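Below, each structure is written out as structure tokens.
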Structure 1
Amino acid sequence: MAKTIGDWGEDVAARHLQARGYEIVRRGYRSRYGEIDLIAQDATYLAFVEVKTRKSAHFSEAREAISRSKIRKLRQTAEMFLIEYETELQPRFDVIEIYAPRGVLTAEPEILHLEDAFQ
């Protein structure tokens with residue numbers, strides 16, 4: 001079930017980005033260091049996006065699940081992507097939190113897009 005809610009959350013996040021003018025470049029980009037959920041671009045930025053989907057923020061905000069170790073792996077994976085695919089765009093790390101009280105049945109999930117979430 002966790003994979004299903006995660007995939008659903010990534011779909012919600014991708015639609016959110018597209019509605020704001022981003023183009024989805026890759027989904028689920030993997031390197032030997034880890035995986036980046038979404039890579040999206042607009043006219044200025046290449047955003048490496050970590051998506052966190054939760055039913056609520058009652059116990060903690062979704063972004064709090066991103067450890068220092070995870071951030072290090074995201075940076076290393078982004079470096080691998082940038083070596084493989086050259087770009088003139090400014091790289092940035094974003095977090096999109098999806099809060100869906102009814103899981104995949106939530107009609108209107110709360111979406112929080114944190115741009116430049118960590119340096």
Structure 2
Amino acid sequence: MRAVVARDLEDAAVQELSDDRRFATAYNAALQSAKMAILCAGFQLASTLGHHRLTFEAARLALGASAAGHLDFFEACRRKRNVIDYDHASVATHTEAEEIVAEAKDFFELVERWIAASHPKLIP
């Protein structure tokens with residue numbers, strides 16, 4: 001999962017991509033980071049309708065208050081990502097793409113710090 005997050009963060013930083021693609025790719029990095037936290041905490045991943053929302057809710061339980069701001073942000077981004085991937089083009093602005101890229105990077109770093117502190121045996 002770390003490799004997926006790293007790839008997506010790297011790809012989302014490519015300025016030549018559309019803002020929509022950068023937004024959706026950074027969102028996926030955040031989703032995978034949340035999944036890392038869930039698995040490290042011993043929870044199972046949701047595989048049902050609404051699994052993105054459930055993933056962020058479960059990550060909130062695993063990570064606690066320190067992640068609340070990030071998870072609120074990604075929950076707000078979830079609907080826009082759905083529109084980008086399934087319905088319309090030119091949805092995300094450049095500012096929104098930049099913001100989610102930075103937020104996803106910060107969230108991944110928070111998850112890695114949490115893993116190091118709470119589950120050090122899971123550090124590669």
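FYI, it's all coordinate maths here, none of it is from the lab. Nothing here was measured: the structure is a model prediction, and the numbers come from that model. Cβ atoms are built from the backbone, for glycine too; each structure is taken alone.
Comparing distance in nm of label points 7 Å out along Cα→Cβ at positions 37 and 53 across 1, 2, which structure shows the greatest value? Top value of distance in nm of label points 7 Å out along Cα→Cβ at positions 37 and 53, among 1, 2, belongs to structure 2. Starting from the value -24500: which structure in 1, 2 was helix-only ellipticity at 222 nm (-39500 (n - 2.57) for each DSSP H run of 4 or more, over all residues; to 500) calculated from? Comparing all candidates, it corresponds to 2. Among 1, 2, considering only relative contact order in percent (Cα under 8 Å, 6 or more apart), which has the greatest calculated value? Largest value of relative contact order in percent (Cα under 8 Å, 6 or more apart): 2. If distance in nm of label points 7 Å out along Cα→Cβ at positions 13 and 85 is calculated from each of 1, 2, which structure is the one that comes out at 2.3? Checking each candidate, the match is 2.
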